[in-house]
Structure 1
Amino acid sequence: MTLLLHIGDLHVKARANAWANRRTAAIVRWISRRYAERAKPVLLFTGDLTDHGSEEEYAHIRDILKPLRDDYRMIFAPGNHDVGPLGNTFSAARQNNFQRNVVGELMGVAEAKTSENRMGSLYPLVRDLGDCLVVALDSCHDEQHLASGRIGDNQLEALDRILMTATKPVVALVHHHPFVRRPWLALDDAESLMRSLSGHVEVLLFGHRHLAEVWQGERRIPLIVAAGKTSKPHRRTKTYELREIEVGGGRTTTTPLAFRLSWRRQGRLRSRR
């Protein structure tokens with residue numbers, strides 16, 4: 001079995017002491033403690049690590065995730081906020097910030113550590129985890145489609161080739177929500193994506209809408225999970241949520257992990273179960 005942990009929509013800010021940054025750092029500490037004596041999950045991020053895609057924000061997310069880099073494998077799909085201010089205006093420079101800082105530095109992909117745009121050749125990004133394949137897609141690469149995303153023909157054709165030759169369960173990651181139809185949130189070619197995935201993937205993970213949901217058996221996919229805004233607590237319970245997913249051995253299971261964050265006396269956030 002391969003253990004996965006789904007993380008979505010952190011929205012780290014340029015101001016170092018911003019709430020999203022402090023909460024994200026506390027969540028990282030919670031992950032470190034939870035799995036200190038357990039098998040380490042692969043961390044799957046479905047976009048919007050940052051709020052504006054700025055150099056300052058990427059410096060903060062790299063620093064926040066640094067404690068996990070040695071012990072945890074991390075795989076990322078980009079979000080619309082990762083490639084443009086407030087996720088509404090595309091910026092080639094901010095897209096390159098994601099490429100260099102996230103794919104290059106956090107994932108260790110050497111060819112991504114350049115100012116040359118390589119995103120078209122990097123995605124779909126495929127990683128073999130032993131019991132399953134993870135395929136991350138880029139729905140934020142088109143200047144005309146940001147809050148409203150698009151996979152595009154090139155990625156869809158590459159995805160079909162990957163799925164046709166896959167010999168183990170596939171976990172697909174994308175930022176945009178394929179079931180939303182509002183123009184400012186919709187994935188424009190969602191139906192094309194779902195036709196490719198239907199009956200060919202074990203798990204589909206995404207975020208974008210900031211609403212946590214789970215579907216089982218929808219569109220001939222055993223498990224579909226939408227992440228909420230991981231760095232924001234539930235309004236009523238004040239708890240944060242991550243979701244574990246186990247794939248392999250002929251079955252797929254998912255478990256929600258709810259926990260609270262509280263203040264230390266010196267003003268830093270700590271996490272508690």
Structure 2
Amino acid sequence: MAEPRVSVLILAKNEAENLPECLATVGWANEVIVVVDRASRDGTELIAQRGADLVAIRTFDDFASQRNAALELASGDWVFAIDADERATPELATEVRRLINQVANPFVGFRVPIESVVLGRSFRFSGTQHDRPLRLFQRGQGQWSGAVHETVQIEGEIGLLEHPLKHRTIPDMQTFLRKMNHYTTLEAIKFERESRRFRTLDIVLRPGWTFLKLYIGKQGFRDGLEGFAFCALSGVSVAVRHWKHRELIQARRAS
């Protein structure tokens with residue numbers, strides 16, 4: 001019986017700094033597919049063409065569509081999704097191979113723990129301890145949905161891998177603010193498209209609640225000063241996305 005094939009799917013926009021090392025950690029896969037945002041301007045496309053089996057250049061509309069575009073190109077029995085700023089360790093690769101080769105494997109997909117480095121510090125709390133997205137699944141059994149925080153829609157039993165992905169996210173404050181601006185814009189557009197009502201309480205109360213939930217409830221204080229900054233700015237991002245939503249509603253009414 002032939003060994004199951006694995007296709008690794010990567011999204012990349014202006015990831016010339018991250019993509020080479022990411023590609024180097026997925027050399028164990030049978031197929032590596034990179035979907036490059038057409039707006040990339042830093043050599044990401046050239047790096048992808050040198051290190052991946054398939055490269056698609058696509059205008060960004062939403063994250064789910066980008067991932068599904070990669071999924072359509074995949075030929076493996078299993079697909080493994082990874083971001084350009086993530087790293088698959090040899091231990092994780094070995095675990096993936098072992099599990100998908102088990103004849104009695106009852107799972108159609110697996111969640112993968114994420115170990116994040118935020119503002120240069122390895123986080124263990126602040127809500128990151130519960131970051132276990134579904135990243136490995138049988139091709140044909142799942143598809144992504146959701147414009148911003150996309151998730152895999154899948155039917156069947158889901159397992160949890162033991163070894164984590166290493167996530168080098170938000171290396172500095174400039175990156176944090178840039179990502180916050182980008183994601184809050186996408187979230188506001190999503191709210192507007194769904195005809196969601198704007199509520200003043202979403203700006204007055206929800207940001208503070210988000211900070212307390214992460215800093216106290218999820219023990220962000222144990223991640224030091226970086227934990228405080230992460231939790232505080234997570235609260236600010238809630239206010240920003242709802243303010244942008246308010247602006248979109250006002251612009252629509254004025255047109």
Structure 3
Amino acid sequence: MSPQNSPPEPGVPLLLLHSSMSSKAQWSRLEQALPAGYRVIALDLYGYGDAPFPDDPEHFSLEQEAVRIGQLAEQLIGAQPFHLIGHSYGAATALRYAYDNPDRLLSIGLFEPVAFHLLPEQDAAIKQMQSVGAAVTMALAAGDAATATRHFIDFWSGSGTYARMDRDRQLLMDRYIHKVALDFQALFNEPLSAADYQRIDTPTCLLWSPQSPPPTRRVAALLGETLPWIESHSVPGGHLAPLTNPDQVNPHWIRFLRQQEA
């Protein structure tokens with residue numbers, strides 16, 4: 001029996017999309033904190049965790065990432081509408097999915113989507129991210145995954161963070177950096193604009209942190225002015241707050257989800 005014809009499993013479906021350099025495991029604290037009544041489905045994005053690497057890296061796009069999420073959702077929950085929460089690159093993927101599938105979602109939760117394609121070309125924030133992306137790409141082209149990873153990790157978590165990691169952790173991050181380069185490619189080449197995203201009229205909760213780098217705060221501010229049905233809240237902890245400060249982040253998701261169910 002296909003998923004579309006199977007009786008739905010109990011609980012309102014809630015799909016979770018992680019950030020770059022992470023996996024579905026990042027959502028364990030949220031899963032533990034959620035009240036009864038949700039069917040939690042944490043997914044690995046392309047190239048992370050147990051997910052395959054994209055078949056055609058040269059032409060990889062954010063649309064392809066979102067299409068795969070839609071395929072997995074159809075396999076797992078059929079035609080049921082669902083809540084969708086994403087962090088960073090996962091939040092940018094959630095936005096693209098919401099644009100393409102406006103009737104599938106009950107609500108959207110976003111933590112600092114790295115939708116840098118929404119920023120004007122002359123914005124200093126997009127130039128900063130282009131510089132980071134170029135450093136990652138150049139190091140990989142030279143066969144130096146460790147340097148590429150260091151550029152990426154230290155930008156988000158502070159200078160010296162990569163050097164302080166134990167070797168096993170560094171090796172895992174070095175393996176993921178090849179997908180990170182594709183994440184940059186997908187984000188910088190995404191054709192949709194802020195005006196396009198105005199059609200997303202799904203209830204949306206946007207979280208951001210004043211300790212985050214300027215590029216993600218700029219995107220969050222732009223989305224706060226763009227999405228028609230949005231609430232926005234600041235939390236401490238910086239861009240990685242869903243991992244480092246879950247006790248400050250997760251209550252916002254839980255309150256928002258309860259509000260939608262009510």
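Derivation of every value follows stated rules applied to the coordinates shown; laboratory data play no part. Not measured: the values here are computed from a predicted model.
Quick check: 82 is what I get for volume of the Cα convex hull per residue in Å³, for residues 132-211 alone, calculated from one of 1, 2, 3. Which structure matches? Intermediate results must be reported in sequence, preceding the final value.
On the way: 1: 82; 2: 168; 3: 133.
Structure of origin is 1.
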Origin of the value -1.35, where log10 I(q)/I(0) by the Debye sum over Cα atoms at q = 0.25 Å⁻¹, for residues 20-115 alone was derived from one of 1, 2, 3: 1
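Which of 1, 2, 3 yields -6500 for helix-only ellipticity at 222 nm (-39500 (n - 2.57) for each DSSP H run of 4 or more, over all residues; to 500), as computed? Write down the numbers at each step before the final one.
Numbers: 1: -6500; 2: -12000; 3: -15000.
The structure behind it is 1.
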